[in-house]
Structure formats: C-alpha cells, structure tokens
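Derivation of every value follows stated rules applied to the coordinates shown; laboratory data play no part. If you're wondering where the values come from, they're calculated on a predicted model, not measured in any experiment. Cβ atoms are built from the backbone, for glycine too; each structure is taken alone.
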Structure 1
Amino acid sequence: MKVQELLRELKVAALAALALLILLCGVYPLVVWGITQVAFPGQANGSLIKVKGRVIGSALLAQNFKGPQYFHPRPSAAGDAGYDGTSSGGSNLGPLSQKLNDQVKERVEKYLTENNLPPGTLVPADAVTASASGLDPHISLPNAALQAARVARARKLSEDQLKGLMEKYTQGPDLGFLGEPGVNVLWLNLALDALTAK
C-alpha cells in the first residue's frame, strides 16, 4: 500500500469518526432532550414534586416516613441510613444469608407491633425486604391495607376515607401487565397531609 493511499484512508476514517462523534454525541442527544422536554417535561426532569414552590422529593424515589400518621415505605438498603439516592442499591444478601433472615425476623416483629397486628399475621414481603434499588416508592396493596388502621387512628380519619385515597394513588402494573399494582407512598402521604391540614 502506498503512503498516499494510506493517508487518504486515514483521512476518510478520521472524518467518519468526527462525523459520528458530532452526530451521536451532539445532535442525537440534543434531539432526544428536546423531544422529551416538549412531550414529557415532568418525567424528563425527574418527576419532581413541589409543595409551596419547594421541591420535596421525586415521585420515583422513596423517602423514609416515620410516625404513626404516615404510611411507611419499603425498607431501604441504599446508604447507611437508607433512602440515599446517591447510594442506590440492594444489600446483595441471598436467601441463605443468616443476616438477611435476622433482618426479616426483626422487621416482621416491628411491623406487627407498630401496626397493632396479632402475632402470626402474614406480613407482605415488601414490608420487610428492601427493593433492588433501595428506593422503590411503591408498596403493595396488602401492605398499605395492613397499615391503614394505624394511619386512620393517628389522623382521626375513617378507613373508608383512607381506602379512597389509597385507590387514587395506586398505580397499575408497568405497561399494563408487568408486575403488580402499587401505592405511591409519597403521593399518598402528601394527600393525607393536605386532607388533615383542612
């Protein structure tokens, strides 16, 4: 191969690489960003929830609600204290792990006690195990139903009022068939705060 042919091929390769760099690292991301900002601005910007002009969270991330007046989210293994968006991840403990078994037993006892449930009550798995991300904002319908009596007592509301709110903030399976319906804890707790503030 002659030097001129080699230089010509190097020039073509360099121009092709530059064109692809501009197209795939510049034009394409800008087009996708522009489409999402027009078609799905809320989702594209993190599904942030604002109350009185202040961002208080995202509908996509769990927060650690404490106190009897709130529905509690799934346990979290994200970060040392849990619910840390910068440390998303599970515990990676397997079903044969003694540490996981001890955690689940402890969480079951705590769940039964805080919800004033009799010993032997079946506790939903999502009430005592963390999600893979540690930040799942949803709880199962059985989990929400078992917490409803505690929340109703603490807020002096009827369980029927709570059931109506739970239904309102229940989201169906992804794409209509993937997974189970779940209640978004952040939206539900914000609605409860707004209701009892009145």
Structure 2
Amino acid sequence: MIKHRIILPANAHLLIDEFMPVYDVSEYHETRIRAEIESVYDALWNVDLGRSLIVRALLLMRAFPSLFKSDEKRDVNLNLESLLRSGGFVLLGEARPSEIALGLVGQFWRLSGRTCAIRAHEFKAFSEPGFAKAAWNFSLVEAGEGRTRLATETRVLCLDKTSKRRFRMYWGVIAPFSGLIRREVLRTIRLEAERAASVD
C-alpha cells in the first residue's frame, strides 16, 4: 500500500519525518510552478482550494460536513486556515518556506470520520486502539530560474489490527479519489501562484 516518496532534499520533509517516521500508507504527488518559492508558500496558505469543484465535492462534502452547517456561509473560503479551524486538522509544524505539516486523528473509514481533537504535542504519542493517524505535508524546493517544486505527501498509521483491516477496505475504495483531490489541490495552488507572479 506504500507509494515511495520521490527523493527531495532532507529539509523539505523534516516535519513529516519527525511526526510520522513509520506508517502503513504513503501517497505522494508533486508539480512544478513558475513562481518563486516565497510566492508559492504564500499561495499555499491563502488560496481558496474550493475554487476546484472536484476538491469541494470530494473533500468538503465527505470529510468536513461541519463547514456546510446552516449557520455557515456557503461560499466559505477553503484554505489551510479553515481546515485547521473547522476540519479537524492540527498544525504539526511550519518551516517557512520549505514545509508545512498537518495532522489528523480519526476513524476515517466511518462516514463521519470521527476525528479526535488533539494538540500538536499530543500527536506522536496518541496510540488509542481503533483509530488511525494521518500526517499531511507540503514540501517546497527551489528548482532554479524562478521555479518551485511543490510536493504533498500523506501518511497514515493505523493503531491496531482492527483499524488496519478497516482502513485497508476503506482505502481500496477511496484511494483514486484521494489522489485526485491532492492533484487538484496542487493544481489550484500552482494556478494561483503563477497568476500572482504574472501580476508582479
């Protein structure tokens, strides 16, 4: 179930290595962007990922239904801040402009996802049976000539045999959609960073 990470400089994946050095599943995607690394980093934090109908449909409606409550605005800006505020993610670490790492704990195979509210310093030690932990990072590497290599990796660690069995069944169904979401996220960030670079 592991897709090996394409080789990146060590400082581009220090955080995800620290918080999840061992895992059951890894999914990796990357893109090249015609913009400076600092501009890409800013776009990563600020871009509305909901611009992509694919991301909004597959990510929000499945994983973060709370963002669609009646007392919320329907045109909520779906960026990293909103994921940290309402999506159950915790910011594990930030090393500008090389890496951002987010964490999530839950029972992802359930319709609700049953996420657990934890703090960053609790993530590594969390080991409650019946749950899985996910670490999601973005890595940025200067590629020369004003270009940036942007990559994202998701790692999942199941915390007992039962959760591993359930997650494998779940992953067998959603893996193609998971990959599509991540490719769309990278594409949306790339378009925003390149748009901003062309204005400058």
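Looking at distance in nm of label points 7 Å out along Cα→Cβ at positions 25 and 177 over structures 1, 2, structure 1 comes out largest. Out of 1, 2, choose the structure whose coordinates give volume of the Cα convex hull per residue in Å³ equal to 112 when calculated. Clearly, the read-out refers to 2. One of 1, 2 was used to compute helix-only ellipticity at 222 nm (-39500 (n - 2.57) for each DSSP H run of 4 or more, over all residues; to 500), and the result was -14500. Which label is that? Of the structures listed, the value fits 1. Here P(r) over Cα pairs in 10 Å bins from 0, in percent, for residues 33-88 alone was derived from just one of the structures 1, 2, and that gives 21, 37, 31, 10, 1; the source is 1. Here relative contact order in percent (Cα under 8 Å, 6 or more apart) is compared for structures 1, 2. The highest value is that of 2.
If distance in nm of label points 7 Å out along Cα→Cβ at positions 9 and 121 comes out at 7.5 when worked out from the coordinates, which of 1, 2 was used? Answer by label: 1.
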